[in-house]
Structure I
Amino acid sequence: MGSLDAILSVQDLDTRADQLRHRRDRLPELELLRAAQAQRAEVTARMEAVAARLHELRAREKALEDEAALVEERAAAVDRKLYDGSVVAHRELEAFQADHRMLKQRQSQLEDEAIALMEEAEPVAGELAVLEEQAACHDAEIARLEAVLAEARAHIDAELAEVAAEREQAAAAVPPDVLAAYEPLRTRMGGVGAARLVGARCEGCHLEIPSAELEALRAAPADALVTCPECGRLLVR
């Protein structure tokens, strides 16, 4: 095989490596993973909103319970004074009794409001629990897809390593000047820097070469570097 034929072997291996990288970047599980991550993000946002609502309700419930406890303490202090003998005047006793009734009413009101908030929080807590279950399901699916992707990528990476080793061996048979011309052409021409001339057609751009230029190409020495007049790729005759 001549040096120009050898560059086609390099080209084939480069194309195979490009295809493998393309497949690696577009594994079907990758799209599924992105969808699962988007769904998880949506659930996370809903969880945060529901958790904030639940926190607000429970904070208000706790504040009412704390206030009710303080009022209860004040009512208990008034009750003790009513019965410890320190208050004997009738009007003063009536005033303490009125205070005690007012405090107990206030305590009852605060406790009722706290119970109402607790009841309001129950369905919110249930909604949060459902969302947490959904999040756990999404997390499990994400972990599964990540494992599948990791395995698929590992197989492709192993193939890429094999192709790279073959490419190194194939490139050793190509003169440095041919490789030097091929590499930038491959970069500029979408991954194909060398192509075979089949009849009058370049297999790189698939265009027919005009007869006058075709005769000049055929008249060139066998190992001369010639390029397609249409696309500029190296031509192997």
Structure II
Amino acid sequence: MMINLLEQERIDDLHINGYQIIQNNEDFCFGIDAVLLSDFVKAKKGAKVIDLGTGTGIIPILLSAKTKAEHIYGLEIQEKSVNMARRSVQLNHLEDKIEILAGDIKEAATLMGAASFDVVVSNPPYMIASHGLNSAKESKNIARHEVLCCLEDVVSQGSKLLKEGGTFFMVHKPFRLAEIIACMIKYHLEPKRLRMVHSYVNKEPSMVLIEGRKGSASYLHIEPPLIVYSEPGQYSDEIYQIYGYEKEGMK
């Protein structure tokens, strides 16, 4: 399918089901966190899924390949990203399965309907105003920093969107884990599964993957750590498997 690319845009191969994605060299591009989150998510056959803050649509596209969800929505506030995500959906002929919507996470339940989803997914901005470096590019600041939404917005709206017993999946930074768990419990999303992601086996975790279930009893399963690199410049076997690359084909 012929898709018009705008200035600075490129098409990247996702190495799964032949899918591709449009990204802009000047704006925020997806990273390993989105890929690991999509692999961590569990969605049953026929599930209705929404990705909050979908960016250019990477998570809905990967979930369409990795799960048997019936329909996947992506909600994004930045019009430029919405436009790219919609064209990526068209590029992959996924219009019947994925719908990209323009909207504010803080209004998600009003826009989409309370208690209407089986699964909510989010790769939200990690940094509060005092953390990290600010980029001169506004789109990158919005993606990385809590400029237009905060952790509580994502968790509270995620809870409202979910049916009772529905599941919430998120990737975030370990230094905010206590805050994340407290916030999830506040909004009746009981943490059920957690996995730390480490760059190397002897390094502190750089990411945390967490699953919560709405209205569930308390019981948290800690999964074995996920190690990204086996040695400098060499991904671990599990990372190769998640990306869908052959070892010799991944740098």
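Suppose FRET efficiency 1/(1 + (r/R0)^6) of positions 81 and 193 (r between Cβ atoms, R0 = 41 Å, to 0.05) works out to 0.00; of I, II, which structure was it derived from? It was calculated from structure I. Looking across I, II, the calculation of helix-only ellipticity at 222 nm (-39500 (n - 2.57) for each DSSP H run of 4 or more, over all residues; to 500) that yields -8000 traces back to II. With respect to distance in nm of label points 7 Å out along Cα→Cβ at positions 49 and 73, the largest value across structures I, II is given by I. Taking relative contact order in percent (Cα under 8 Å, 6 or more apart) as the measure, the highest value among I, II is held by I. Tell me which of I, II gives 0.00 when you compute FRET efficiency 1/(1 + (r/R0)^6) of positions 65 and 201 (r between Cβ atoms, R0 = 30 Å, to 0.05). Only structure I yields this read-out. Matching task: 18.0 is the computed value of mean count of other Cβ atoms within 10 Å over residues 17-24. Pick the structure from I, II. It must be structure II, since only it matches.
Each of I, II could give percent of Cα pairs over 28 Å apart, but the derived value 66 comes from I. Computed over structures I, II, mean count of other Cβ atoms within 10 Å over residues 33-40 reaches its largest value in II.
If mean count of other Cβ atoms within 10 Å over residues 169-176 computes to 19.8, which of I, II did it come from? It was calculated from structure II. Structures I, II were shown, and FRET efficiency 1/(1 + (r/R0)^6) of positions 57 and 153 (r between Cβ atoms, R0 = 30 Å, to 0.05) at 0.90 was computed from II. Here mean count of other Cβ atoms within 10 Å over residues 161-168 has been calculated and equals 14.0, so which of I, II was it run on? Structure of origin is I.
Every number here is computed from the coordinates shown, using simple stated rules; none is lab data. Since the structure is predicted, the reported quantities are computational estimates derived from the model, not experimental observations. Cβ atoms are built from the backbone, for glycine too; each structure is taken alone.
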